[in-house]
Structure 1
Amino acid sequence: MSKRKKTERPDPATLGLPSGGVDSHAHLDLEQFAEDFDAVLARAAAAGVARFGQVFLGPEAYRANSPRFADVPQAFFILGIHPHDATTASDAALADMEALCRADSRGPARIRGLGEAGLDYYYDLSPRDVQRKAFAAQAELARSLGLPLIIHSRDAIYDTLRILLDQGMSRKWPVLWHCFGGDADLAREILSHGWHISVPGPVSYRKSDELRAVVAEIPLDRLLIETDCPFLAPDPWRGKRNEPALLAFTALAVARARGMDPAELWLATGKNAERFFGI
């Protein structure tokens with residue numbers, strides 16, 4: 001009986017990407033990073049990740065966890081209420097989030113986006129009408145604060161698009177479709193409104209040929225990449241905890257799909273993220 005071949009998991013630093021990559025979406029405040037936070041940051045820097053978007057899921061998470069990043073200047077912040085938590089998006093919670101953002105803007109601003117906000121009809125952890133109300137309120141808040149809006153949408157494309165357009169977001173506001181895994185029609189729809197698309201680790205998976213074909217057609221100036229860590233680690237680290245350093249393998253998969261030099265793709269998507277978030 002033959003032994004199963006062990007998966008090789010190379011160090012992302014061995015890809016030799018230059019400093020300048022940006023992970024547009026990470027959750028480094030979660031408990032999965034409590035024990036080796038500093039080592040995670042060091043590995044990211046060694047792999048060429050210059051900046052990362054740290055997502056805080058709600059005002060309580062921001063208050064509790066943002067101090068951890070006080071001495072992490074490479075982190076910029078994204079704050080919002082996830083559709084799973086839409087029942088917490090009371091008027092008071094939204095007002096609290098607005099106050100935090102406005103207070104942040106009076107100093108060296110670190111909150112650079114609102115989200116991830118949107119709809120999740122796959123898990124349905126909050127009632128759909130409550131999700132829609134919370135999403136619309138956050139879209140309105142993003143406009144009043146002058147912040148980009150970062151979208152979570154799963155099995156809810158029609159309602160997500162309808163709410164965005166009802167809020168006047170088409171070509172009038174920076175919108176980033178986080179963790180894109182859709183087809184060519186959805187990509188064309190997103191792009192037709194002047195929005196941006198962020199691609200996660202599954203683009204590297206063996207069966208993701210359709211996604212790679214779609215990613216190959218996205219205009220380079222509208223393309224960002226992300227880890228969504230600790231979730232969705234790219235091959236060859238699939239099944240393990242994801243972290244910003246592993247963004248290098250997502251970049252490699254996207255570059256191969258587009259027939260580009262990985263370093264060129266890496267730096268271009270990094271510049272796109274800097275421009276989108278104003279960092």
Structure 2
Amino acid sequence: MTKASASPLVDRTIRLHDGRQMAYCEWGDLRGSPAVLLHGMPGSRLFCPDDEATEAAGVRLLTIDRPGYGLSDPRPGRTLLDWANDYLEFAGQLDLPPCPVVGWSSGGPYALALGFRAPDHVSTIGQAAGSGPIDKMTGALDAYSPNGRAAAELLARDRAAGIAAFNKHLAWYAGDGWETMFAESWGEADDRVLAEPETLEAMKRWLREGARQGSAGYAADATVDAEPWGFSVADIRQPVHVWWGEADPNVSRAHTDYLAESIPRATLVTYPGEGHLFPISHWGEMLAALL
């Protein structure tokens with residue numbers, strides 16, 4: 001029985017220097033060693049993969065809404081490295097020491113961006129079902145839907161028009177649109193995880209909160225996902241744990257191998273028979289590897 005949760009011990013906001021609000025939550029042992037979990041696309045701060053394992057590890061886990069999700073104000077036109085600058089302000093206001101950062105799914109590139117832009121603030125990095133830069137991955141756009149691919153191709157020619165296309169393409173997520181994400185199978189492995197009522201309810205709260213401001217965060221993340229990152233993963237100097245479920249329907253082995261082979265201090269662990277949601281079942285051992 002896993003202990004996924006959408007009920008944090010702390011749920012707060014801070015104000016950044018440009019006036020934008022940033023929201024975050026805390027879980028686990030509030031007096032413990034800090035670690036940061038960056039959510040996927042879409043998502044929000046309202047999710048801990050395993051609250052009991054977090055507390056048992058003596059970890060003070062922090063989760064953050066990226067701009068446009070939950071209670072964090074949008075940052076129009078943001079890039080991957082723009083968000084790394086937001087994190088530096090966040091870490092400064094909370095007086096966080098250097099700590100592990102885990103990026104789950106599309107949170108993975110943001111974790112690597114922090115490692116590149118803020119190496120003194122990131123001790124180790126986790127890539128849980130993380131994707132690689134599409135401009136370095138042959139055929140990466142083939143996995144996009146037709147509308148998503150068209151938006152990505154337009155983005156490369158005209159950034160403003162591409163952003164508008166992603167906003168239109170992902171408008172369905174607003175309101176109650178996020179509920180459609182549970183209308184179809186997530187794949188056999190992930191369906192087994194979602195069969196636990198508590199886990200399913202936590203994930204619904206997580207995605208509902210992500211849509212609080214409509215699809216702003218989702219569209220911004222999709223734009224970032226389709227653009228060059230602005231740095232090379234070969235320049236990441238921290239130890240990086242690359243984790244992947246071998247039955248993941250969302251992130252291919254090609255992305256996983258690219259990260260594992262291109263990051264100098266990468267360690268690859270794969271989970272046979274596991275899908276995209278494997279951190280819910282393996283959170284304790286993932287924390288142990290990062291600390």
Worksheet item: Any idea which of 1, 2 comes out highest on volume of the Cα convex hull per residue in Å³?
Response: 1
Worksheet entry | With log10 I(q)/I(0) by the Debye sum over Cα atoms at q = 0.13 Å⁻¹, for residues 83-242 alone derived as -0.77, matching label from 1, 2 | 2
Worksheet, complete the sentence: Comparing 1, 2 on FRET efficiency 1/(1 + (r/R0)^6) of positions 99 and 259 (r between Cβ atoms, R0 = 35 Å, to 0.05), the highest sits with 2
Item to complete: Taking FRET efficiency 1/(1 + (r/R0)^6) of positions 19 and 147 (r between Cβ atoms, R0 = 30 Å, to 0.05) as the quantity of interest, name the structure among 1, 2 where it is greatest.
Response: 1
Worksheet item: When Kirkwood radius over Cα pairs in Å, for residues 107-170 alone is calculated, the result is 12.1; to which of the structures 1, 2 does this value belong?
Response: 1
Item to complete: Supply the structure label, taken from 1, 2, corresponding to mean count of other Cβ atoms within 10 Å over residues 219-226 with the calculated value 24.5.
Response: 2
Practice prompt. Taking distance in nm of label points 7 Å out along Cα→Cβ at positions 43 and 187 as the quantity of interest, name the structure among 1, 2 where it is greatest.
Written response: 1
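Readers should treat all values here as calculations from the given coordinates under stated rules, not as data from a laboratory. The structure presented is a predicted model; accordingly, all values stated were derived computationally and were not measured. Cβ atoms are built from the backbone, for glycine too; each structure is taken alone.
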